[in-house]
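As structure tokens, here come the structures.
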Structure P
Amino acid sequence: MFEFSASALPAVYLFVMAASHSIKRRETVAFYLCISPWIIGFLLFVLGPMLASLWMSFHRWDLLRDPRFIGLANYQRLFREDPLFWQSLRVTLTYTLLYVPTELIGGLVLALLMNQRVRGISIFRTIFYLPSVLAGVAFVVVWMWLLHPEAGLVNAFLGLFGIPGPRWLTDPHTALYALWLMSIWGLGRTAIIYLAGLKDIPLALYEAAAIDGAGQGRSFLSITLPMLTPTIFFNLVLSIISTFQTFTSAFVATNGGPLDSTLFYVLYIYRNAFQTFQMGYASALAWVLFVIILLLTLLVVRSARSWVYYGGGSE
């Protein structure tokens, strides 16, 4: 019969610890093997190009001759000598101020409608979300037809009421607002995120509020909005980032015109990089955009402490 000796305890302990370390080591290796495709992709296609563009921003390079180091000259030209930089920044900021509130409020209203318990609501949810999955160029072309000043359906509808339709995309006073109108097409994407947040709110809260005599308006202000603040925060950050990266609609519909009234910042980067081949200057523009988005995102994140509710209080 096997007799267990107290003197064998250290050996057993060492064996158990060695086995535990071996298991942890295998799990660590398996973990890094699983995430290695993402790490390799990030290094090759994100971090690598970012560092390369930072290096190029201090050079003058037209793709034909060797890059020439010029220090901060690109950044000095950007802030002091280039009026189109300020124009593109103004257009982008104006569009952001138009689009972000529209997306946040319009998406919430649409989500509230999609959250109703009515027959066939899943069909309506699909219809509302479907435009969001269409390719960007496709929906821009559709809207260019709808907003055509002579043959477009929008002006034809306004004509039924005796209202002369504007020239939309061909008028510098209305072109940016036309692009903003086109953006409403994608509200279904934001509404789906809001809908997920609405589904996560416990029904017991509404039942308790009803027992206390609270109406729908009070329940919305005291329960729905506070519980949705994490979702609102998420949509706000994504909306700000996406508007500063607006490109497809302006490039396809107006190409920055008329009279640079829709010259978005990313479109201006594209022009410098791939039309005039000023790769160094375009890289400097890109890094200024990165800093602007970073500062705005940090500002929103910092403000979240005073208005975002995570269940245990404001964070």
Structure Q
Amino acid sequence: MAEQFASRRIDLPKVVSDAQAKSFVEDGFLVVEGLVTGEELEELKRDAAALARGRYPCKSLSPLPETMSDDEVLRNILCIHQPHLVSPVILKYVKHAGICGVLSQVVAAHLPHWDGSVKCMQSMLFVKPPGFQGQAWHQDEIYIPTRDRSLCGAWIAIDPATVANGCLWVVPGSHRSGYLYPQRDHGNYEEFDTAAESWGFDASDEVPVEVPAGSVVFFNGHLLHRSARNRSNIYRRVLVNHYMNAWSRLPWGRQEDTTFAKCDSRKVVPVAGVDPYAWMGYQESAGEVYLRTCKQNDAAVATRQRNPQLAPSETN
């Protein structure tokens, strides 16, 4: 697989203006409407149900019962983690030319000599059925560290995202300092899931990011963001993929036999420009695909309420 990427460059068209790219650097997020077509959205909706039903054989992804209708399947899903590792449909949207064209303009636009090279390390397919919780304030770079502050989420709105159904809320400019805020247990399990809450900042400037279906929200890994409970009667389906500057190594899942400086996860997919580390090869990670259902999350909340000393990773 290394040879496949070692000798070729992925060239993509310029999608957004220089002014838009600059606003991403300044504000920490950028909304681009209409990047994904209606036909493509329908394909993503079909694949969400197919993944949950076990269309793609995967030992770590247990299919939901065949007796469930598609609607019942979706109403039981919180999130499918790393679906691009087994689904060619999701992988296609990880590499989507329009989305990756924007990424090649913004991911590391704060760096003076960046050449537009980008790699992906994560995908998450959120369904967020009616009534389901959101996630409290957090910064993605707490979970996926980079060395140059280039982590970027591409948040594809499969359904319209509104305040009612739990759209993103962000604090514009909160990424600029590069500071990762401390986290704590929020205690509000009716509104948010069990993930810890970032705190110690002024959120008075927060704004909702309401977008029509087919829009993509790009946001920096240091940007403070959250989402609330889905209080509507429709889904808030989202495919969010995470990317970074291909020239920055990825110290994610640190190996014990190496130093932090040398640590570099190769569970990545090149999507723009070049991969300067293609000679190192790529790691297989299909075992990291898994599904979280709403019922499982409710059980996790109950467990954590009984045992508040447990970390979210021990209950999810």
Structure R
Amino acid sequence: MSATITAPRQRGGFRLRLTNRQREAVEGYICVSPWFFGFLIFTAGPMLAALGLSFTELRLNTMPKFVGFSNYAAMAKDPLFWHSLAVTVRYTAVSVPLRLVLALAVALLMTRSLRGIFALRTVYYLPAVLGGVPIALLWMWVLRDDYGILNYLLGVVGIHGPRWLDDPSWAPWSLVMMSAWNFGMPMVIFIAGLQNIPAQFYEAAAIDGAGAWPRLRHITLPLLTPTTLFLLVSQVIASFQVFDIAFIISRGDGGPVRSTLVYLLYFYRQGFGYFRFGYASALVLVLLLIILALTALIFRSSSLWVFYESEVR
């Protein structure tokens, strides 16, 4: 017999009865209500507002004026839009694979049974705790062409270091180095994925005489592909939203010669530099569509390279 909750008798003989399942449902709705209202107020609401503003011309101290798809048409003819998108795509194409390779390499070392391994994991994870702005300020000190430590070390071995932050040929690579150095979060997730691989696979491979490289190639990497899929999607999304390090090293203008003008920095300049709020809203919605398309493409391709434990038994 199901338990019931009986409310006190009210005028007119009304009595509320709830079964255990109904009570659990009510409690669940109460628990998720803060997130639900937060999502409506801070996520869904601004997204709908941006969608509406993207069809208007809105500047500071003016009323929005409906212009239809004019912002999107202007975007297609805007050379800086295409330039910022190209800079972001190049940054993503280089930084994401490099960050994942470094994270996997360090994760393979961090899963060994060594003394002080947990302290080492903490050290490698620290950049993820610091955040983008402190990392950018630190790397600006490292990459300074006059007194930076990197050029000093290159000078010790007889190499004249470039102007990392002031040369348009090297500034994008500075962004990549800053991004690749911050591999703490992917490393931790790779460690979790490595620890979830069943030990019997390695035991069977050792019995067959397989060395370290065959075990890595035929066991570790295939069984780690679900983790890699998750990290690839999340890192691509994060790379297309890079802003803070580009803003700091370029002082907000995307220099030198717009070589670090990433997409969100261009959006920021349009929205909060020139106060073209309607055009900025269109920019951010186009970015959302690009990220959705790339995510769908990655998931669509996952059937070709993602393997699960049941498929390699």
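Laboratory data are not the source of any read-out in this text; all were calculated from the coordinates shown. Quick caveat, the model's predicted, so the values are computed rather than measured.
To test your reading of the models, identify which of P, Q, R gives 18.8, 55 for Rg and Dmax of the Cα atoms in Å when calculated.
Q
Taking log10 I(q)/I(0) by the Debye sum over Cα atoms at q = 0.11, 0.12, 0.15 Å⁻¹, for residues 72-183 alone from the coordinates of each of P, Q, R, which one would give -0.57, -0.66, -0.91?
P
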